[in-house]
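Please treat every number below as a calculation from the coordinates, not as lab data. Values in this document were obtained by computation on a predicted structure and should not be read as measured data. Cβ atoms are built from the backbone, for glycine too; each structure is taken alone.
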Structure 1
Amino acid sequence: MAVSAQDIKKAYPLPVYNFRVEIGADAVAFSEVSGLSIGFEATTFKESPIESGAPGPRVMHMPSQPTATNVTLKKGVARATSVAALYKWISATTLNQIEKKDIFVRLCDESGAPVISWKIINAFPTKLDGPAFDAKSNDVALETMELRADGITIEEA
């Protein structure tokens, strides 16, 4: 049985380089996103032998509270748009006026249409690192922002 090009397109994994990040209504060009993890704390329950009817205590592990998520965003420093927006967001922390934001990381297909989106819920910045300077290097100057979020959900387009 022959496989159609459409079937191959649906089953073929998407490349990681074709993504976009949306912070609120703004699309921001980041070069790297990491830490899109969904996890839960585990709680241990011990049941006495009388309750379980089995010899010895029965130990069960169950998921409990979702764990908070740390997400790292990296982007190149550019003349016009770079540090101002991210710095303004993190500097509001010193005034206790932090604004939590929902952030979308959208993995796109070859046409640029989103296929899968990770929604980072109630994120706020915890750290902003400037670039490392080296006179012997010609690498791009990167700034890194770390975020703390309540959780992550995954949505299909």
Structure 2
Amino acid sequence: MKRFALFIATCGYLGYAPLAPGTVGSAAGVVLFYAIRATGSTTLEIAAILVLLIAGVWSATIAEEHMGGLDPGPVVIDEVAGMLITLALLPVNATGVIAAFVVFRILDVVKPWPAGRFESLRGGIGVMADDTMAAIYGNLIMRGAIAAAPGWFV
């Protein structure tokens, strides 16, 4: 079961990328976003976010125990979920997706309050909570950007 949890937490071992595993995980989130968005189902979009959050808490808890330390680098399921949350229910074109990717990566690194505090929580809750908060901020920023310049992002 531990092996399966590590597979999930690292998103098929993408988290072991030698450079910028969080960015690789976010890119995987973009690929998943396009696959889900292609179905046209908002229900599937929301369900995928919920499944990722639940699977992320479970698998990241096990991965954190196995790897030691808070929020180990190879755990990237939080970035995948973060990208889906950042893009959730937004009518974006490719430029909007790229902008959302950049916004989320910046917020994930900067960790504006209270995201930074969430990171100190132990277990999968902490791993998932900081990126979830950053992604909620990212979604709100993208909503503002779309309202301000819809021709660029929609």
| message | Quick check on the output: -0.62, -0.69, -0.76, -1.12 is log10 I(q)/I(0) by the Debye sum over Cα atoms at q = 0.11, 0.12, 0.13, 0.18 Å⁻¹, derived from one of 1, 2. Which one produced it? | response | 1
| task | For structures 1, 2, calculate distance in nm of label points 7 Å out along Cα→Cβ at positions 39 and 119 and state which one comes out highest. | result | 2
| query | If you work out mean count of other Cβ atoms within 10 Å over residues 23-30 for 1, 2, which one comes out largest? | reply | 2
| query | From which structure (1, 2) was distance in nm of label points 7 Å out along Cα→Cβ at positions 63 and 127 calculated, if the value obtained is 2.7? | reply | 1
| query | For which of 1, 2 does distance in nm of label points 7 Å out along Cα→Cβ at positions 7 and 103, calculated from the coordinates, equal 4.0? | reply | 1
| query | -23500 is what came out when helix-only ellipticity at 222 nm (-39500 (n - 2.57) for each DSSP H run of 4 or more, over all residues; to 500) was calculated for one structure; which of 1, 2 is it? | reply | 2
